[in-house]
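In what follows, structures are represented as structure tokens.
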Structure 1
Amino acid sequence: MSSRRTLGFGVASMVQPLRRVAMRRPGRATVEANPAIWHYEGPLDARRLTRQYDAFAQCVADSGAAIEWIPGTDDDLADSVFVFDPSFMTPRGAILLRPGKVLRRPEVALHEALYERMDVPVLGAIEPPGIVEGGDLLWLDEQNLAAGRTFRTNREGIAQLQAILSPQGVEIHPFDLPVWNGSAACLHLLSVVSPLDRDLALVYPRLLPVALHELFRELGIRCLEASEAEFEASRGLNLNVLATAPRRCLAVGGYPDTVRLMRDAGCEVACFDADALCIPCEGGPTCLTLPLRRG
């Protein structure tokens, strides 16, 4: 009988061992992107960005995850390297999302083609006027999903997602995030919380929704409070941590207080240089990967 393991897909956790992941290398569109259009921090250093991406990809491979590469073309999709946002994997198949950042919407077709090639069923798609980005979705456990309501994910999108997930017995718990730096900036739910284990999360408390903080307490999830100075210095990317297994994670380098906080809590943390790859582009290790199979 077929199973999630033999099929090679299925995700219902943020921290179970990462077995298979989709990625897309940065191409001309990324390294030559107009910062004003894409909301990047100045012109990018193409050589250093590419070198840092290759080092990050090696870290992912070293964690034991198999990488499915999304083919690259000259398609002008600068943000397509951040594969976490245009679709969402569940235990029974994928859901095609609809990014709130209009420039990113053509990326959904890349993910649809990936799933067709992998023979992964597509369970549904978010339709206008709904918008949802993967960065606003966080598995609390196998039956409960937190969703951030932000400039990138709206009430209609969350309602559509709930309708698609209801047959799997999954309930969505929405949480409002603040305006912060405005609609052009990227503030996802996963910008303020990174799960490290079933009972442990790294958070930035000043932006964490109160109701989510209370829910974490009810669920017995301990919150490690990231350094405010490092959050500001990294544009929030010190908090963008990819769990490759319970208490094993990848983090951007250069923020020792945040790394020490996680290691003191029993986490094994591998760091990579990201000052040319992640910091200028508002996307960290979680954003650069799309989990296809965990567990």
Structure 2
Amino acid sequence: MSDVPLLTLTKALTIATSDSGGGAGIEADLKTFAAFGVYGLCVISGVSAQNTVAVTGLELVSPQLVTLQLKAVFDDIGVDAIKIGLLGNAANTKAVAAFLEDLPLRPPVILDPVMVSATGHTFIDQDAIEALVTLFPLTTLVTPNLPEARALSGVDISLESDYVLAAEKIAELGANGVLIKGGHAHGPDARDLFLGPKGPTWISTKRVQTSNNHGTGCTLSSAIASAMARGESLEEAVKLAKLFVAGALATSIKLGRGPGPLNHFYHFYNYTEVKNRENA
């Protein structure tokens, strides 16, 4: 009897914190990887107690355990792209940086510099922010939202020229690529400023009007990592990720009393349509 042929899987790793509500963090990342047909691996930096209304608790794992998880994944399986989310403190951030520095061949790394939750919970202190910046030279792309970009660059972003200036200042901190997300802005289009090797360019989709946007930033960064794991260029990966997020927002889910999550599997089913069929 012959052996069953093994498939060569495309693999992406998320290094982030768990969200008990399932809408952001590790859970959003793994859903996104699956939606892109990419096998998801995870290194958990912390566990949060949160839902659609608030973050009520956060406990971080030790930097030693973060390193052990990374070694377990790379020693046996390997990855084609990495997404980094909330690491929680300076110690965990330094552990990840040390591991990435020692890799003989580093895959694309997408860093989402999570600082504050959508419900207003501050996740990291100044020491952790300073440690986070040391990761920038080790990454392919840093994806701050507007509040994060303001904090990192010191630029009060309002005009289009401010986006470019802020992105350039973040690049001066060591980032090889910068994507300033415009989701917190207003207007008919959701416009992000991408600063890559060819200079600044705007990447836009029609703005989706929904309050169910929990985990949008996590989803975008993990979608970029997924596309890069599949071999797309950085700019093309950003464009594909933007389209994916727009579709996931357009079919987003009302779950709980606050902002609900995105529908990561909108290519396969629409929760509203399923609910309507069940109630018919």
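None of the figures in this text is laboratory data; all of them are computed from the coordinates on show. From a predicted model like this one, the values you see are computed outputs, not experimental measurements. Cβ atoms are built from the backbone, for glycine too; each structure is taken alone.
Of structures 1, 2, which gives 14.8 when mean count of other Cβ atoms within 10 Å over residues 212-219 is computed from the coordinates?
The correct label is 1.
Could you figure out which one of 1, 2 the value -12000 for helix-only ellipticity at 222 nm (-39500 (n - 2.57) for each DSSP H run of 4 or more, over all residues; to 500) was computed from?
2
So if we calculate relative contact order in percent (Cα under 8 Å, 6 or more apart) for every structure here (1, 2), which label has the highest result? Before the final figure, lay out each step's value.
Values: 1: 25; 2: 18.
When relative contact order in percent (Cα under 8 Å, 6 or more apart) is calculated for 1, 2, structure 1 comes out on top.
Comparing structures 1, 2 by distance in nm of label points 7 Å out along Cα→Cβ at positions 12 and 100, which one has the largest value?
Once distance in nm of label points 7 Å out along Cα→Cβ at positions 12 and 100 is worked out for each structure, 1 has the highest.
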